[in-house]
Structure I
Amino acid sequence: MKIQIAYDGDAVKSGVMDVEELAPALLAIGSTLQEANNILNDGNARLKVNVKSDFKTGSFEVVLELVQSLAEQVSFMLDGRHTWTAGEIAAFVGFSGGTTVSLVKLVRWLKNRRVKSMTTLQNGDVEIEVDGGDKIIAKPEVVKLTKSSTVRTSLHAILKPLSKEGVDVFIVREKTEDIEVIRKSESDDFIPPKLEEKPLAETVREAAFQLVGVFFEDGLKWRLSDGDSRINAEMKDANFQHKVDAGLPFRKGDILLLRLRTKQVQTGTGIRNEHIIEEVKKHITKSEQTELAL
């Protein structure tokens, strides 16, 4: 399966484009297609994206080659499993004709409006309604890709060159026909919405920590070490904070025996740990740690 993409504008009329702009964009195209393949084929088929070297002048145009293993396709057929081909995946994304509402078309239509409802129709397609009453119908595979934060982030990265002066249009072509044209003015519509943070787990434990950094200003977190790792924790023990405000002295290496609450939150980039000091049970000074047992 071959696809043609091009960047156009005054800065690329000679067929020359800054490699620092092109390389990340090409990697993003590869990531978008490979992640789409992983999602739709459940990680059971590999998809390679190769760059063909027939650059054309007039705009900066690149031909990409999508390659799936024939052996894997035969294996799927023998097992009775369905696999989406490279051509179908490219069509779902919007890098090839054949899908009425592709990922690119759906994201452009959404314009980051809030989805009010999604209804699965009898034929399996999905009707999407946004605030204001506008509706669109898309294939479930396209909806699946649109809901992927990874796919949406990669898709937006493809348009990064449009932020540069003189690069005004991103084009997907089939032979001589432009099947997708995204202009500079539309690029903000492809910014992925922020992924909602979700609580994963919460634990409360008692443990001893050495003081690494003490911060008296409200809102700043204390830096602590348990001997193996360091954490930043928010002080929520009002009684201990009152002692600190009254002039309680600290020295490097002091130990605090704490009741610590740890919340784990899923974010768009992974897991974030939030640590809260609920109670300081004991403050062990440096001098107490070095007392001899007479």
Structure II
Amino acid sequence: MNSSAYFKGIVLCLVATLSWGAMFPVMGSALQHIDPFTFTLLRYALAGLVFFLMLLRLEGASALKIPARRAALAWVFGTAGFAGFGFLVFWGQQLAGRDGALTASIIMATQPLLGLLVNWLLRKVVPRKLSIAFILLSFCGIALVISKGDVNALLHAPASFSADGLILLGALCWVTYTVGGAFFPDWSPYKYTTVTTGLGLLSIAAIEIMLLVSGTIVPPSTEALLLVTPHLLYMAFIAGVIGVLSWNIGNRTIGAQNGVLFMDVIPLTAFLISSFQGVIPNHSQIAGACFTGAALICNNLYLRVVNRRK
């Protein structure tokens, strides 16, 4: 691989993680005016339309002809990745309040390590003992960010568990969706993204209707929709379309083992933007972010050494 192609891959991975890091402060503002469920429906409806048109142009209408069993499996992963991630993470962020963006971003940075657990569950690939230790270290970092250094207070505040638990479950949903791509080796990244987005939207719409009918949420007002339009455009087209495509192409160029290191950019970006918004992380939260980042980097280096010995 020539140096210009490698540099391009680095830039694309950086673009993706910068866009994802910024989406949590962006959502923090949007969630003051609209519920996370309706916002998720609107976001993926817009992004899904772009992916659909892109797939038609690149692979033609034949790419949408899918056997029923494959479609069912794609629906499961699409529901996890788009309904599960969109609903749970941003619902948890909303419940967490002002610090929700910091918490969500640091949990997102643990996804490569969470992926080891999901691979263990879905593909029976047992993680190495040292990798498990790094996973535990990353969770120590999360605890510092959530508790602001007062872990004892965290243990006596069970109300915060629901918000943080929802975010963690949402992160696991996205990891499951990512791992799900391995079950479709004959599909291009464009096809996997488009089909799972479309099928996931069916679940999102069904859940949205149930919430509206039950009175759990109410339709947003016209004023609210106008207020969140900039946030929606960012989340659909920048964090959604550009972020996802940049990540897929960048990882294919420099390799997933290198690309995963850019996950540390997500909390760094969220912390910086949140600081400008008046939510300034304290020393313990910064230390927690460093612990999580160190766990990711150390596990990456450890796996490189192991692979070279094979």
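Hey, FRET efficiency 1/(1 + (r/R0)^6) of positions 109 and 237 (r between Cβ atoms, R0 = 35 Å, to 0.05) derived from one of I, II reads 0.10; which structure? The read-out comes from structure I.
Work out the source of 17.6 here, i.e. which of I, II gives that when mean projected area of the Cα convex hull in nm² is computed. Source structure: II.
Hey, P(r) over Cα pairs in 5 Å bins from 0, in percent, for residues 117-212 alone derived from one of I, II reads 2, 10, 12, 16, 17, 14, 14, 9, 4, 1; which structure? Computed on structure II.
For helix-only ellipticity at 222 nm (-39500 (n - 2.57) for each DSSP H run of 4 or more, over all residues; to 500), the calculated result is -7500, so let me know which of I, II that is.
Comparing all candidates, it corresponds to I.
When relative contact order in percent (Cα under 8 Å, 6 or more apart) is computed across structures I, II, the figure 41 traces back to II.
Every number here is computed from the coordinates shown, using simple stated rules; none is lab data. None of the values given here were measured: they were computed from a predicted structure. Cβ atoms are built from the backbone, for glycine too; each structure is taken alone.
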